[in-house]
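The structures come next, written out as structure tokens.
Laboratory data are not the source of any read-out in this text; all were calculated from the coordinates shown. Here the structure is a predicted model, which means the values were calculated and not measured.
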Structure 1
Amino acid sequence: MFGMVRESLQDEDTPFYPRSPYGVSKAYGHWITVNYRESYKLFAASGILFNHESPRRGIEFVTRKISDGVARIKLGIENEVRLGNLDAKRDWGFAGDYVKAMWLMLQQDEPDDYVIGSGETHSVREFCEVAFEHVGLDYKKHVVADERFNRKADVEILHSNPAKARSILGWEPKVGFKELVTMMVDADIQRLNHKHS
């Protein structure tokens, strides 16, 4: 939704500038929620969720592509994983923590909008480093930067400011970046071990 960011930290007042049809559709979902809340007095809260990841994430998303790739390389099924822009930075958090935030939004006396994110930013390269290190491998020997996977209108950095959610909802993420990455790698190793045994 924030896309080509206008501020270094994005909060509830940061203007949207989506850079993909997916981002545009999410911005629409946000504004129609606000419209129905204000026009029809519905209890409608809008969570502006930064990247929320888990072992259930679709394989087409870069985080899962990495965790699955690491598992396949560790198990000797493949030898490389091809990725786009390794320097793109994202604010990644654990989906389970974000579901808790959504539940908390619905427990409030008044509906409102909340940015939900980790408040940290990490590059795709850092994600690779942590994922490969977790299984005793060097990402530089297995990750291939492939321009075919670069986005036409890429977003360089996304970085949340979840201060409002922390102060009003009392919400804090419980799973940190490294724990999230290793959780995803472990789940893919277990899945592939089961599938190939």
Structure 2
Amino acid sequence: MISLNDLPERLQVDDPEERHTISPVSWSQYETLLSEIGDQSSYHISYLNGVLEIVAPSRRHESGKTRIGTLLEIYFLETNIEYFPTGSTTFRKPDQEVGVEPDESYCIGTDKEFPDLVIEVVVTSGGINRLAIYQQLGIQEVWFWSEDRLAIYHLRQNLDQFTANFGYEAINRSQVLPELNIELLTKSIQNPSPLAAAKAFREGIL
């Protein structure tokens, strides 16, 4: 833990994946910080119930989320699925004191206040539980890319049945994109060549 007053100095530390968790932080302090940092900040900021988390993404993190986003957009284009990319938009609900900036996010079919699908690339562990945040926002599906594998979680109506994952069920196939070949997508993300991965993925879905 570090204090909010020490934050600007600590953010200068040359560690591209350093994670800062601060508590307690009020909702007004969180919103003030967002305003001061601005939309062009490279830091990812999350807030839940008085806990503030700031992550400075590494190159590996940014490469992973961009590659996944590229492959998904190929899929949308080739399968003629209407989509609205919302990227790392700051999504928040002041009444529930929750806010987050996902790595990638999409509304499927129609544009909405909150995305249907969010993607998180996990390089370092710890911090606020992402499923706890996304459940508060009502995000239908969350994908985690970690250690070269994709984990998919879908929000259920009966939250009590999946309390360990804050109402999300771990599933093998996306329900937001039910026709997507997850095995093909995973292999394509694992491919060390982004160009070869994109070509192979496109060929695989045609």
Looking at relative contact order in percent (Cα under 8 Å, 6 or more apart), point out which structure of 1, 2 has the largest value.
1
Suppose you compute helix-only ellipticity at 222 nm (-39500 (n - 2.57) for each DSSP H run of 4 or more, over all residues; to 500) for every structure in 1, 2: which one lands on -12500?
1
